[in-house]
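Structures incoming, each one as structure tokens.
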Structure 1
Amino acid sequence: MRPFRQELKFLIHYSLREMLLERWLRYLVRAPFTNEHAVTPILSQYYDSPDLLFYHEKVDGLAMRNKVRMRQYSHRFERGATTFLEIKHRHNDLVRKYRYSYKNFDPEIHLDPANWEIDDKELESAILTLRERHNLRASAQTYYQREAYEGAVEADVRITFDTLLIGLHPHERLTPMMIHDPARRLMADTLVILEVKATKGIPPWVYDGVVAAELRQKTIPKYISAVEALGLLEISAGGIYA
């Protein structure tokens, strides 16, 4: 279990990304596991109850809520690739993440939570309790490209810029056609999701950039947008999702 961290999220125009990076780059280093441009693909499979409880907790603005997902830093869930099963527990702007790593991943487990096996006792209790309590099943997938940096001095600080956000049904596999199809996008090409995360407090140089860019906290919640774009609310209401 990771410590609680503070998260700030903003929806910005691409031009502001360039301005902020110009201000911040002296304080940052490229995040591990990214390419020479600090970019990595991220594919996440989310899980929810038959009535989409986690979706409604977010939409209703509950201060305390959960999110369960499986994630690979790849374009598709690949056998044997390092894969992370995560719970994100949020209390307002504070987030605690439980993360379990599958070293020898079998793609079948990301479609059916009944196949999850966890050999970490603390994580097993947290994750499997949510699975049983809410009868979790695969709901929406999201794919995006993340440009990621970490603090050069403040190692707990992480700044990311997310683009090319796409929603997929659980059994869909991402294709080049989907990536280049504007109809599959969950936000405009000119927009970027900026996230700032820190466990020891957001440093002053970050706030200086936020003030200079006149940013106001607002984002596109990836899972929420995917649920709505894929029509999962209608499917759930019709009893098909159950």
Structure 2
Amino acid sequence: MSRLGKEFVLYWVDPATDELSLCWRDAAGKPLESFSRLRTHLASRSRKLVFAVNAGIFSRDKTPVGLHIEEGMELRPLNRAARDDTQFNFYLKPNGVFYVEGRTPEILETECYARSRLRPRLACQSGPLLLTNGVIHPAFRPGSSNLHWRTGVGVTRENRVVFVLSKQTLNFHDFAVLFRDRLGGDQALYLDGDICGIYLPELGFSEDARSSFAAMFAVTVAAEPQNAPAAPGSGP
């Protein structure tokens, strides 16, 4: 975990040791939408939330647009459809899938993922891909005026995962360059734009974001057990 200058907040995850999960709905099947509800949901499972960030692009009814897998269960299928102007960024091909199989993270282009027959522990489809084997998405242009706050996820050559939130608006090209040239990544995926947020109390990001989400990535640790109530009649 680190801060990169004044423009970005980074959170590094090592899937070999860190508990990374993907969460969309609560026990009643209702989208969680906020960090506070995510925190409560995880606490009910004896997990303490230490980091969270919005996952991929979603519809107005808080349903992920693309593939969504939690704990090995596919809750939304892979979306191989052509362009849909209501979710333009998602359909700016190539798009792709971030997934963790066992403890190994990877990002694959959607059609490559479709051919792979993988069964990952978690997976989130979004778009566009920022980097594919170190190559920037062909639609991105240096100096573009398409400026927004952005979140993304990258996988480094050492199989570490890095989540990034921009604190200032920037274009897709510059966001991709960040992952490639400064974070050591060959694969990176855009998560969302102005509808984005991060939960990281260690750096002061502890309140709910200005937007609500569908799914969220979460890093957790085991919750400390609550003190058991004293038995009747016990005491000094």
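Every read-out reported here was derived from the displayed coordinates using simple, explicitly stated rules and does not represent laboratory data. Being a predicted model, the structure only gives us computed values, none of them experimental. Cβ atoms are built from the backbone, for glycine too; each structure is taken alone.
As an exercise: helix-only ellipticity at 222 nm (-39500 (n - 2.57) for each DSSP H run of 4 or more, over all residues; to 500), calculated from one structure in 1, 2, equals -2500. Which structure is it? Traced to structure 2. Distance in nm of label points 7 Å out along Cα→Cβ at positions 139 and 155 computed as 2.2: which structure among 1, 2? Computing distance in nm of label points 7 Å out along Cα→Cβ at positions 139 and 155 on every structure in 1, 2 gives 2.2 only for 2. Structures 1, 2 were shown, and mean projected area of the Cα convex hull in nm², for residues 35-98 alone at 5.4 was computed from 2. Among candidates 1, 2, the computation of percent of Cα pairs over 26 Å apart that gave 34 used structure 2. Out of 1, 2, which one gives 14, 44, 33, 9, 0 for P(r) over Cα pairs in 10 Å bins from 0, in percent, for residues 107-210 alone as computed from the coordinates? Considering all the candidates, the number was obtained from 2.
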